[in-house]
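Each structure below appears as structure tokens.
Readers should treat all values here as calculations from the given coordinates under stated rules, not as data from a laboratory. Worth saying up front: this structure is predicted, and the values here are computed from it rather than measured. Cβ atoms are built from the backbone, for glycine too; each structure is taken alone.
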Structure I
């Protein structure tokens, strides 16, 4: 009998019992979890995620985007918000505890060197892939020029401070940044409707529009848009990309059961050259071309 060809994701997803290295807690029940997961760390790419078992008595895992991964040191970082029983159990973990991690899973972002001005938009728990993308671009080449814009109605899961990086085309009130990105030399700015100091008053996509609108035609031709966040935000990003004629990749947030393509519970409708097809967010995504989802 002829064997079926191997799926691309087989052999690249690993099951590990990961030790908790650090667990940092922020306002709004947001947490950053650093785990010793060497195989996941060695293979993770911006946009990929881990499927985490939150407690021994909770068989259903939770998908969480990788925010950082250090292959040499063997750790990954996950940013998550408490929304239910599983994430609340996860929030009780302390350094020295362990947790079962399945990952990395999914197709990540694909930046194109012809468009080195990477505009990365993260909303809420969609922030992690944007941080990971910026860090990976810095590791790849100094030719990349990422700009990370983040939006949140909760307090941000880091200590906001004024940016030390000047950025033309930004509203005067938009001075707050993510300190980690600032230390890397990556400009970042924040948007919120909650009145947080140093933030642009509005949606993150509105802040992006302000910045894009002041660019020259030549500069716009170097921009590629990447986004992760709630579905309405991603739809707005797709609209923004059409408005400025930009390529755009989005990372979808979807409920998942198995997260490895078996159950198809996370399938979404995607436009293809052959017509509409149902694609699994877990292994066919979570990253898709924006116009194939929101066209």
Structure II
């Protein structure tokens, strides 16, 4: 059995099909771990959702910020942007089935056997794996409970930016959600910074540190696969692996084989050519 972690698809369905062909994916034997953001910005979000869902236990996805955005739209949160591609999802006859499936997906997936974890954006440097799993579970329980709509209505926002164990209510859930789905940098005070999304080279001098280089970062012998950061070069950063190749912007869709000790990377070129914009 082979296990592959796959970076942000964002509606690039045809590239996903080519990537699965390239790795000779066998749903009867292999497993796929998607790093989130299956949807939005690309042209075929509906087809992407249908494909990943159809794979059943052969595939899972953690939730990314664009996936949560789609779910918020599904739950009637107003005054937020909606792309033409997401409109197709929301008008599809299998909308409810797809949204129920997506809403049941985790924020963090951890595999003890392979000492590997998958998240969309990252894991806060103040959290160990046990704590990260517990905090992800708090949001997952809310998503799967009767108060999900209320969660989505309170989800958006950049504050609070500093983790405290005594955070509670909507502020606590928003911070946890932002860490797992939006985080890139922390400032010198340890606060989340959402003002920039470019590669770290220019921002280290401004006191901003990528989460995977921050002091106190995850110390367990766990490999962390993440997406979300299309301007960060794909590759290995210590025990963290950046998999967002910016496919939707004209880059690549990326897969990393997880069940090997050695790195085994796979790439397919994008059909799309778009300028990279500031991501939220």
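When distance in nm of label points 7 Å out along Cα→Cβ at positions 198 and 222 is calculated for each of the structures I, II, which structure yields the highest value?
Between I, II, the highest calculated value is found for II.
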* Top of I, II by relative contact order in percent (Cα under 8 Å, 6 or more apart), largest first -> II
* Asked: Suppose you compute semi-axes √(5λ) of the Cα gyration tensor in Å for every structure in I, II: which one lands on 29, 24, 17?
  -> I
* Asked: For which of the structures I, II does the calculation of distance in nm of label points 7 Å out along Cα→Cβ at positions 134 and 230 return 3.7?
  -> II
* **Structure responsible for 11.4, with mean count of other Cβ atoms within 10 Å over residues 78-85 calculated and labels I, II on offer** => II
* Asked: Of the structures labelled I, II, which one yields -6000 when helix-only ellipticity at 222 nm (-39500 (n - 2.57) for each DSSP H run of 4 or more, over all residues; to 500) is computed from its coordinates?
  -> I
